[in-house]
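Novice: Structures follow.
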Structure P
Amino acid sequence: MSTLDQFMEDQQAETTDNTAFDKEQWKQQKQQELEITMDLLNLSTSKIPESSGHFSRFLKTAANNPTISTSNILLLLQQREQDINQIASFKQWQAENRQVNKGETGLKVLSSVTYAREDGSEGISYRVSRVFDIDQTRGPAAAQQDVMQHNLAELLPAMAKGSPVQVVLDKNLESMNGFFDRSKMVIRMKSGLADEQAFSALLTEMAHAQLSSMTDGYDRIENSFKAKCAATIVAMHYGQNYYELGTGEFKDHAWPLENTAIRSWLSDVRQAANTITRRIEQQLETAIDKSAPGKKPPQPQR
């Protein structure tokens, strides 16, 4: 073997050894990063029962960012004092012709990764990804979904049509402006209400109806605060006043003790709110399509 051959083989072996070492080190760094991120998640979760301000920020972020998961909202809140506006990865911002500002630190979020178990079944693990808010970037205006502003005269019919259960007027309803009758699966609404009263009452009962479909043995009193939180997210989404979450009710709520249970509770709230919002959006889009001037129905292909 020539000197050159020996030298090249030694170099290749050294490179291979270093690569193996670097790969193992990389795995350890990623695992450590995941553990640190989970600590951040648990810290943010533990603040929910303790801080009405932290909880209010969660509701606002959920209203403005319905596609961000519960865990990632909590992570973002722990890392950022400003409002969460529009979140995307480095590459996603580049695709929008925007560049991340020099010196900006990415915000940690969790991304799910599927893998094959030894028995052939599919498992899910998590890794840490980095995202940036739009105010951490520069460039042309990012493409955003148009947000339609709707007044109560538009929202109320869409809510009634998009309700999880039928909405009926009940002249005999006196003590409440609205009531979700689970035995009949209808929402009974008091007649003659002002739009603001009707909006608040109907939204509350829609939240109760949606939450009741997600669990067996639904208890209205036990879920009263949860329903108001879901309704708050929907109202915030449409820029409407609904209800100020009083510190007394917030503090008196029997929060779960475990962080995983708190996140499950918050996820129920988000799921109910997002489902209600989607149903309302469908009705609003249908109403817009019907009112569009000169719009012809699609013609069958020949």
Structure Q
Amino acid sequence: MGLCDGRIVIVTGAGRGIGRAHALAFAAEGANVVVNDVGVALDGSASSPGPAAEVVDEIAAMGGKAVPNADDVADWDGAARLITTALEAFGGLDVLVNNAGFLRDRMLVNLDEQEWDAVIRVHLKGHFAPARHAAAYWRQESKAGRDVDARIINTSSGAGLLGSVGQGNYSAAKAGIAGLTVVSAAEFARYGITVNAIAPAARTRMTEQAFAEAMARPEDGFDTMAPENVSPLVVWLGSSASRAVTGRVFELEGGRISVAQGWRHGPEADKGSRWEPAELGPVVAELLAKAAEPEPVYGV
């Protein structure tokens, strides 16, 4: 018996990299997997159903069950069809892993509107749209009196938690995903749905050029940047064992797992009436002196 035996799982962007590792790991633990991938290039251009079909073949070769899906997760109707694929192929849905995305890196002063819109669309809307359609299905199941033990696992990034120079569009999208995670966790809890996110560091098409030197394979036998290192926590979060965990963001790198602690209420000053602009200089200085120093932005 695997940890996710019989559970029905959708993994978006599962044709390569981290998404492929997730799909294979879920299948190894007994899950039925919908392998979603549009098959785009690193910058989002072109498309091919090939990568998803190849992963489905890999799962079949290991004795698992999987079907491909090539819908665009950031298209409203496409996201709905993705959920329908799971329902028609396997008769239900238990887990949605939002992972799809691409990069169009550029310093903000050189970033154009299309490059901004494309990255925000695929990452942020590409998380919201599948989650919205999946949650509608689970809410319907809950209202019909059927037991729901559902999971959504989103993919944020260290760039979203701390920022990353040259990735303003990507950082904004990934920060939005972290915010979307905590809101949806609060709203969906009543239907039996937990929502968590990961912020992984791993070697993928999106990272191998920017961090090639840091991601060189070690010679001690443990590849700390292998995408497969990320998947065990994702599989556990997708299992019934994780039902008490929701609204959390986990950072992952190699064998290290940590819980990210984001914006929190810090030092405060309360005058009890409206402040005058001229008096706020020393007030802000005192607050900053009491506050923890922010973590540095990646690339600074």
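Novice: Output the label of whichever structure in P, Q has the greatest value of distance in nm of label points 7 Å out along Cα→Cβ at positions 180 and 228.
Specialist: When distance in nm of label points 7 Å out along Cα→Cβ at positions 180 and 228 is calculated for P, Q, structure Q comes out on top.
Novice: Output the label of whichever structure in P, Q has the greatest value of distance in nm of label points 7 Å out along Cα→Cβ at positions 84 and 268.
Specialist: Q
Novice: Out of P, Q, which one gives -17500 for helix-only ellipticity at 222 nm (-39500 (n - 2.57) for each DSSP H run of 4 or more, over all residues; to 500) as computed from the coordinates?
Specialist: This value belongs to structure P.
Novice: Right, here's the next one. Quick one: distance in nm of label points 7 Å out along Cα→Cβ at positions 124 and 172 came out at 4.6 when computed from one of P, Q, so which one is it? Intermediate values should be presented prior to the final figure.
Specialist: On the way: P: 4.6; Q: 0.7.
Answer for the origin of the read-out: P.
Novice: Once Cα Rg over 2.2 N^0.38 Å is calculated for every structure in P, Q, which label goes with the largest value?
Specialist: When Cα Rg over 2.2 N^0.38 Å is computed for each of P, Q, structure P gives the biggest number.
The numbers here are math on the coordinates, done by the rules we state, and not lab data. This one's a predicted model, so the numbers in the text were calculated from it and none came from an experiment. Cβ atoms are built from the backbone, for glycine too; each structure is taken alone.
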